[in-house]
Structure I
Amino acid sequence: MDLKEYIRSIPDYPKKGILFRDITTLIKNEKAFAETINQIVEISKSFDFNKVAAIESRGFVFASAVSYVLKKPFIMLRKKNKLPADVHSIDFELEYGKATIEVHKDSIDEKEKILIIDDLIATGGTAEAAAKLVEMSKGIVSGFIFVINLFDLGGNDQLEKKYKIKSLISFPGH
């Protein structure tokens, strides 16, 4: 199954000049969604990890299903002020603004190996922030799995300097 066929491209969203790669068309198709989860599960076998983490919000869709299949604990990396207990927090730059993500301080134990899953890698700012949250928690980033790599925006290349990265689909970012 060619998963690219299930990704909708929307020009000028969320702002002019951005070609948005929309995963809603993939997840609304039960066969495409199942194939995506199966591929992520298969790829995850090449990583050594104890827990699965995901970046809010689209990463949750994929990582929670993978966590369930693999019977691994699931960690939510959430937007600012969405977690009720003590958190580690990090600010970072997006392609079109600034953001903050957080993780509960008790989500990751020292030296636990964490696989981070998200829907898409673009410039890499969010992924780098996620890795820093894991490291602030004294965990170890086992690597990243992305459904989509926007290869010409450089995030994948930047992350690969330090982490193991895998993606299911590649598109140009413009």
Structure II
Amino acid sequence: MEGKAMLRQQTQAMHNYMEAAIVDCTPGVLGKRLPGATINSAGAIYAHTIFSEDGILNGLVRGTTPVYYADGWAQKIGIDMPKGGMEPDWDVNLDLELFRQYAAAVYRHTDEYLASATDAELARVVEPGFVPALAVSALFADVLVWHAATHQGEISALKGVQGVNGLAAPH
């Protein structure tokens, strides 16, 4: 399998796992902060993960406006898109179905970008600022996919300590 196809496959799989982790969350599970813990709520982690993918792909890699603003999601969702990492006390109140529609739009943009990216584009070096300069392909493989996988695991674990299965059964 060629590199671009592998990146697309990894990214699509991670999107599917993220959605399997979040799809059945009730508002109570999404917003629960564990007493004495330093981890954010499942909803905040999900929002952070999607905002990060949008900002990295569209803001950093493409040099365009993130989908959140360009496609009017900011007005519909009404949460300020963070300008960096997730603060430990960041609290969001998600309309999960609406936010999942935004996530689907981000996922589409990611897949469309990867489908059309040339070898030269994937080899182009970018400077994210939060990690050393690296090729766009490495940014996807080593940052975006890893980032989503890590946060999907956190969401699943948070669900588990609340007595909910970590990953919803496939539909």
Structure III
Amino acid sequence: MKIVIILAMHGMPPSDFPQKETLDYFMLHSRLENMSGPPPPAMQKQYEELDNKMRNWPRTRENDQYYLTSNELAAVLSNQTGHNVVVGFNEFCSPSLDDAFEEAIKQEPDKIIVVTPMMTQGGEHSEKDIPEAIERAKKNNPNIKFSFVWPFNISKIASFLAEQIKEYY
């Protein structure tokens, strides 16, 4: 069985993205999220342009350590599992989760396993955004099996953290 893993990450704005555009992005994001009814087309277009610019901003160790570490984690996860790992970001970075699913599907897997390091329940990305992206991918790919490895067992999370703490005794 051919398996592809999608590592669903949050994402961060790059630190050197223009400050005014970052503020505009967050203002528009908030307004669109809290708007009742469809947004004005001009507002939606402005938001999509800023989102695209931010997602595709060149990433370096200096401006987005999170992005680079996400890709390093994917490489280590691929090495440890023996499966290809595709990184997808909920926001701020490319590829988006939808783009990550497209990349995974191009590899013609029998199964796509989605995992995130977002460990605890209560987060919008893990509880809403990632499952919605999985459903969009499933809709057009009924021959592929999808699994979301989440939520994590809270006792296992605590054990992992306790193990990390031992180094500091």
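Just so you know, all these numbers are worked out from the coordinates, no wet-lab data involved. Here the structure is a predicted model, which means the values were calculated and not measured. Cβ atoms are built from the backbone, for glycine too; each structure is taken alone.
Out of I, II, III, which structure matches 3.3 when distance in nm of label points 7 Å out along Cα→Cβ at positions 47 and 119 is calculated? Walk me through the intermediate numbers first.
Details: I: 1.8; II: 4.3; III: 3.3.
Going through each structure in turn, the value belongs to III.
Which structure, out of I, II, III, was Rg and Dmax of the Cα atoms in Å derived from, given a value of 15.9, 48?
Answer by label: II.
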Output the label of whichever structure in I, II, III has the greatest value of relative contact order in percent (Cα under 8 Å, 6 or more apart).
II
